[in-house]
Structures are given as C-alpha cells and as structure tokens.
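Some structures are shown below for you to check.
Every number here is computed from the coordinates shown, using simple stated rules; none is lab data. What you see is a predicted model; the values in this text were computed from it and never measured. Cβ atoms are built from the backbone, for glycine too; each structure is taken alone.
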Structure P
C-alpha cells in the first residue's frame, strides 16, 4: 500500500492552486486535472528532449543542418485515461523521444496489468471491459491477445530450460479444462510435473497439455525431462494415470512409483453412500498409516472383508495397485507425509482450478498454456521455503537410496 509523504508548505500551495485552476469538486475532477497536468508535463519533456537532441532551444537561431520540422499528434494511454500530445519532429528524423518512445502509446504499465488479469483466469473480453471501466480507454480483445502472445517465447524457453540432475521426489497430477479446438469443444488435460529438489524446494518442472494418456505419451514426457538434465528420480508420486507406470519403469527403472494415497481414498469413497463414508474412511486410514507392509496388508484384507458385501468392488484398486501403494511403508510416518499424497501440488492445483471457474471454455490450447504458465508463476512466488521436515525426509531418503543423493 502506498504511504503518502508528509504534507509540506509547497504541497499545500500546489493543492490550493489545483483547486482554483480546475474548480475541483469531486474525485473525477481530480482525475481530469491530473490527466491534464500529465499531458502538459509530457509535452514539456518532449520539447526539452528535442532541445537536447538538436543542441539549441526552440526559438534560438542555429547553423546546424538539422532543425525542427513540426509536430505529429500521438494518443497516449495512462492510468488517468487517454490524451493526445504533439511529438516534435526533426528534419533528419533522428529524434528518439525517451518519455514516450516511438511505437509506444502506453505509459500506464497496462501490459503488466493485462498479464496479471490473464494469470487470474480473466477472459480477453473481461479484461477489455475492465480496462475501459477503470482507465477510460479501449483495449480490443485482439490487443489483449497480442500482449499475452508476447509471452510465448518465454514459455518455450521455460519449458526447455535445464533441470537439476537429481530430484528426490516428483509429483505428476492432471487437471482437465474445456478447450475450443478447430471449432469443437474438447476436454484437455494439463499435466503438471512438480519436483522437490535436493534442497527441499518445490519446482514446477514442466506443464504438458495433452489429450490421450498412454505409455508412449508418458515416455515422451519423461524422456524430455532426461534430455533437460534429469538423471535420477528417487520417488515419483502420481494418481493412476494410464501408461505412466510402464513409462517410469522404462525411463527411470530405479525409481519407486508411489500411488497418491489421497487419490486412492477419494476414488474409493466416491462409490460409498454418505451414511457409511465416515466409517469407511476411518477403516481405510488403518491401511496407509500401518507401521509396516505386513500390517497394512492385514488391514487391507480386513477392510475388504468388512465392506465387500455392501460395496463389492470398492477395494479392487487397492489390491490391483498394491505394488505402487507399498513404497510408503519403508519410511517413518512423519516422512511418508512428504510424498504419499500430492499435497505438495494441491495448492498449485487450487490456482489452476480458479482458471476453470473464471473460464468455462478456453478459446484455444495455446490460450490455455498461456494462462497455466502465468498462473504457475503467480503461485510459485510464495515458494520461498523448503517443504516441511525436509532435513528428516532427506536423511531417510539418503539411507533408503544410498549413493543417489549429492553429498
């Protein structure tokens, strides 16, 4: 929040002069006065810049071959609204104004504001309308798209940046969006790959917008990470993404693939009646909080036997995916929390879900990628600390995976 500087006698005189000169009676009158003053100030600065460029003042005589050659009107957008200035011209066309550079019409920082609004999921129409409401000048939807399109080279550079060699923990999760593609609205998945680096900090490694999950697709994603420098992943945590398990075994054969327990619980409970949900959830907890794999297996059998009459297929996924549920039992209860859920990625997903609430349909896959990229950088500004209990987590990982972490 801006904190005003102390009131001085000079300020009081300026304010009194403004009140008299502009007959100010409302906040809108103040805005108009400031716009007029800004216009006059910029006009004066342009004249001073031309004086400096030519080496003599406007009405002085000079023997120089270059001289003033009239003015050219230019519309300028500011946070106080839009106004016109007369940009001085010189005969040799060598004058390069600094206060309002050539080909620039905006001195309001509006591009940053547009990008910020886009990051929050606003549509080009909403942004255009808000700019006009707040600042009093029109920004076309096409111009909003052009401004955000300037980010595309940055996105490509970010998607191809080098990565660290080792990531102790990696999470992969998916969020689905409705996207218009060639006139047809389709559901596309945004796959977010988030790594915990050796210092315990979260890092979005990549975002992939895809349509079909398969071993081939996931192998391409994982090989892309390898090509960018990733040589080892100790634990990869994910939901049941089709084909991912086989791709991990091929690309990173020494990596432990852990199914996200939270997703397993959710997928189980969605088939359970509300009246039984609390009791069923309590029973499921006995499985993933068990002290070891043997006890967990016993609890799994007990829970299955207890509920299979009412919900015969509810526990099938636990039995089918037991090999990717069990890695957690090698670790202490405290350390398990670092990777058996995708909690580390949930706050990021909450940011992405806000995009879904703001836009029912994205106009193109490219517009979705831009919004995801901006939302990611907005969310990751807060990632300034290692994940909780990282020292203990890293210590156990270094024992369980000897020689694979940097000393």
Structure Q
C-alpha cells in the first residue's frame, strides 16, 4: 500500500485500507477496502456517483464488514486516485462507455480473486454502472442495490417499423432545443455537463471548488427546503422544467453560478452532521487536483447518440438477480427520468422493492446511513436464499 494513495485517512474508520489494483482492463483502480483479513468472506462492491469518490461509502464499509463481508469501494475510471482521473475533453471517449465500465468492474472482481460477488451496490452514476453489471453478468454480480438513480432497462426497440421508420424520440433528440425556447429558457444539466466548458466552469469557479461542492451537495440534499419531488409525466420540456435548477438550469448560467445561489449559511454548514467540512475537504482536495472531466465523460456518453447503439443489442433483457432501489424521499433523482422507477418492477424479475427514506435527499447513504444500512442488511440476508447466490 502506498501511503500517499490514501485520502481522508484520519476520517475513515479503522480497518479500511487503500491500495491500487490493476483491473485487467487498462485502468489502475484505487480502492478503499475492509474485511480482507479473513479469507473466504463473500465480497460486496460499492460504486460511487458524481461528483464523488469511494469515500462516499465510509458509512457503509464498516457496517458491511461487521455483517461478514469483504467490502471494496473503488474510485471509478475517471475519478479520484484511479488512473485516467486527469482527463482532457478531446481524449478518447470509448473507455467511458457503459459496456467498458462493466468490463472495468468484472476485471476488478477477477483481480480481487473472485469469480463472483454477493452484491454490487451503486449510487447516482454508480447506480447506472451497477445495473448494467447485473444485467449483463448475473453470474458475476449475484444481487444489486441501486440508489438515487432507478434503472429503466436497456433501450426498447419499436416493432413493426419496416414500412414506417420511427422518428427520433426524447430524450436523445429534441429536448435541449425545446428547453431553450421556453418562456423562461432552460438547459438540461446532462447536456450542459457534456459541453467543453463545463469542467472549467466548475474547476475554476470564482467561489473555489470547496464552496462549489458545498453548495452542490446542499442544494441536492434533504436539507434544501425546495426539494419536494414528484413523478413527471414525460420527457417534454414543460415537464422537465418543473425540476430544480440543479437539474434543469437557467439557460446561460453555468453550474457553479447555479448552485452558488443556494450556498448554505455558516450555521447551516456547521450543523450539517452528515457531511462535515472536514469530510467535504476530502472531495474538494481530489477535485482540485484532477478537475471534473473524468466524471463528465460519462454524461457525454449518455447524451451522444453514437454510443446508444451498442446498448440496443440488449433490448428486452430482464435483470434476473435480486434487486432493490433506495432513494431519499426528497430526492428528485428518483423521478428525473420519467417512468424509470415504475419500469424497475417490470424488468427486475426478483425485485425487492423501492424504499424512499424520509427527510433524505440525493446523498441518501450519507444523509441517512443508519436507515440505509438496515435496508442493506435485510436485503443481503434475504438474497442469500436466492437460487443463484452462494
């Protein structure tokens, strides 16, 4: 273990180590790991979201170790101390496709010495990766927990179109243009994050990376009083515009400017028990060093139609391992993709339900760790009885 690899050492519970692992797919992944001392333990993987890193799971790692698991939380490709964290806008996007991220994760499992893991759990963008892992390799990922980003499944291919080819449909076509011509012009954050300027806007923002992240985390949390989400009817511009500005921004205003309007007060920061300023400093130190482009590459993949074709090969596949969804009751992430939450009960053949935790916002496993951990314990205990879980 290289001591200079570890971040947030003084804030992590004892027993968590940091190391670099070649993931068999061209990426040296930095992981936080615990429960490794006892051979033969089943493994659980924890995949973080944006703008985060493995440190996001600091409240789950010791709990899952106490439950009997070897727990591994990597910095995903493009993040933290993993290689390729310092990325340029013109760098090759192919390593950041969802299929290659599944390869990253399968390769990590093998590098750790396992043929399979008991569960893969993901939050935010990590939820997307975890879902595709479980969909494509149920033999490797024997159960899955998704947080804050429900999984709508592989793209649905329309039938009977040989005589009348289908027209482009939202969200990949038309939404940015439709938002821009509303009476109050707006822009969707995914398309903003896909622009060349987004990284510099956040990395070099006037308030500095630390205050930018404080405002961003606060704005999307249960602490911000305006978060009162509800299902949206469609991907239409008028429906999308109902969401807060951290998702559907004012046109012409960048993300740093957007969240600065909701910067919490000094008293609110001091009273934030789920994310102290010392804990936030772990994130801000990493992003000051790397910038944000490594994480933004995933948004570029999602908004570029060139990269949706490979996912169509898996149309109509069901997710056949035990699955559960957890989110905050005050998290707009649950509803930002209309129909995705409802779709999970259709495509997950062993669905263990959706759990919305009161008062929590987008950062549910940090905001309400005890409630999340209790749900994870119940899920893992039940999943052990599933036919495909050893």
Structure R
C-alpha cells in the first residue's frame, strides 16, 4: 500500500480487519486519497498529528457536507431520499450556526450535568444484569451493550420507552446504510416521528411548567430570545439520539473484547477499581467506537502532512488509525489500562468534539463496574474468526459478542 498517483480502493477488510488496513495506510502516508467501500472518493487522514490538524482547520468545512456527498453518490439530477429536516444538524454546520446550536444544548452534557444521572443509569444496568444472571451464555450486544445506553438516552430526551426498539432500528439503518434508499427512508420515518413528539412537547398549557426531559427543555429553551426552529430541533434530537447510544454500545462491547484478549489487564482492573476511569479511556483508544469522522470538504487548496488536497474534495479522519499511531502512543497495539489518560481522539477534536463524551464515560464506568461486580468470570465464547464487525465505515462495532458468565 505504498503511495501512488491514483486512489487506493478499499474493500471489506477496511471494516472487518480495520486495524491492519489502517496501519498499512498510515505507515505509508498519513494522508491518502482512497475510495471507500461505499464507492465514495475521499482523502483519508490516518496520522495522529494530521488528524488533529484537519479537525481543527476551518478550511475544512462541514457546511451542508452531507448534502454534497449525497448529491455525488446519487447524482445531481436525482431527488434525495433523505429528510430535509436533518440538514440543520451539528455535523452538517460550521460556525456561527454550529456555535449557536451547540451553545443551546452544551450545558446538558457537562460532567457536572450528567453526574445526577448516575443512580438511574446504575438502576438500569442492575436490571439488565439481573436478567443476564443465571444464563450460561448471552449475547452481550442484545442483552446489555445496546439496551443500557438506548434506555438512558431515550429517557433523557423524553422519548417513550416503548419506541426505543424502533429508534434503534432507524439508527442502525441510517448509520450503516450510506446514501441508500433504505437510509433515506429511515431519516424520513425518524423525522416524522420526532416532528409529532416535538409538537406534543410544545403544547404546554398556559402557566404550566414544561416537563424536565431534554427535548422539552430544548423546545422551550431561549437565550437572548433565540429559540430552535422545528427542523433544528429534529436535527438536534437525531444527533443526540444516535450519538447518545451508538458510541457507548461499541465502547462496552469493544472494551469487553479487549479485556478478553488481555487477561492480565482484566485481572488488574478487578484488583484495583480506581483504574476504571483510565481503563475507559484506554478502551476508547484501543478499540475506537468510530472508524471515521463525519466528512468535511476543502474550501481551498490545503496542504496537510506534505499532501495537497484540492479545493472541494472530501476529507475524512480515521480516528481508529490515529489512536494507534506509534508516533503518538507507545506500544499502541497493546491494551494498557494504566496508560496516562488524555490524548486519544475517540470523541473527535475541534469544534465538533462529541458533546456526549461525559455521558458515554459515565455509562462506561457503570457498565463495566456492574459486569465485574456481578460476574467472577467473563469469557468470550465467540471465536475470533466468527466475529463480524458492522458493515459501516462510521461505527466500529461488533454485530454480536457471545460471552459466558459465571
């Protein structure tokens, strides 16, 4: 995979053998023109320093970038199957529009703001662990890694409990589907549902106090007279719903898989629970929940790491590759839960740094603490050759992980 004049065509192994492919690309050059498995040509950034540079450089724009990518994938004359209400989401905007939306919702996701959620998250985890107890083997994804964060984020946003499975299905289709009819249909379904939910939360009798859920607070939020429009509320809710559980699902399942491959680190964490915060950071670095960043495009010709990226070309950062760059992390392919915290890019970098990072960290600590408290042995039953990663260049997540619990 040495640099050539033409784009490198990436296949299924970019997802199924992600670390091997990422290392090969990164070792050749930190910035490489590639064709993703979806057929989309992008400049792929795999080096750590180059990743930080791109993520912080305002010359790489997110402004309506998904509209541009969909037009390229579907054709300029084809009508987009995607909901127009999704256009005003945080990943599709630049400052000052991005700054305005982020300011209206950021206070909800600080470490101090999410701390009061700990008892409820612990209660949900305990209920799921109760259901798992007594079974010789369980699929960790369906029994624990999915239901924990989806219940947390739907409760936080005020989405009815009975609709959580539908949201999971829509999210998976949207994240894994790329520019397809199915993904477009999922956006339409989710937008329609959220429109009704938002209008119901907006309809508060005069003098009554709005409910305390996040979506209700966003509907009624105002700063200097500024309010979110209905499309902005829909787009924001989608980002919070999808981002609020997808990353945590992969953190939990990827972390368990990582510990299974490093029994010394599992024993160390069992013996010293004070290592849990650093362990969570190492899980995020070692088996990064997101393969690629959201896309950006160059607003002018830009040189990064000696590579010239033409104006209007798309650029994506491989957080997964950057987080194992030996130029930044010593012995990067080894799980080390005592590794000093900080530096990894699992939550991104720059203005698009993940708002939900404090919540994901809290859920991760509770999820792993609960597993270690409840079970003396956690053994991965799935053979390495049988493990399948989701067919997504966005999320780095397992389809299934069967574990034996004692």
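General observations
- Test item: FRET efficiency 1/(1 + (r/R0)^6) of positions 59 and 355 (r between Cβ atoms, R0 = 25 Å, to 0.05) calculated as 0.90, pick one of P, Q, R: Q
- Label whose coordinates, when distance in nm of label points 7 Å out along Cα→Cβ at positions 51 and 347 is calculated, return 2.9 (choices P, Q, R): Q
- For distance in nm of label points 7 Å out along Cα→Cβ at positions 195 and 259 computed as 2.7, the structure of P, Q, R it came from: P
- When distance in nm of label points 7 Å out along Cα→Cβ at positions 75 and 235 is computed for each of P, Q, R, the largest belongs to: P
- Between structures P, Q, R, the calculation of volume of the Cα convex hull per residue in Å³, for residues 163-266 alone yields its largest number for R.
- Relative contact order in percent (Cα under 8 Å, 6 or more apart) from the coordinates reads 25; which among P, Q, R: R
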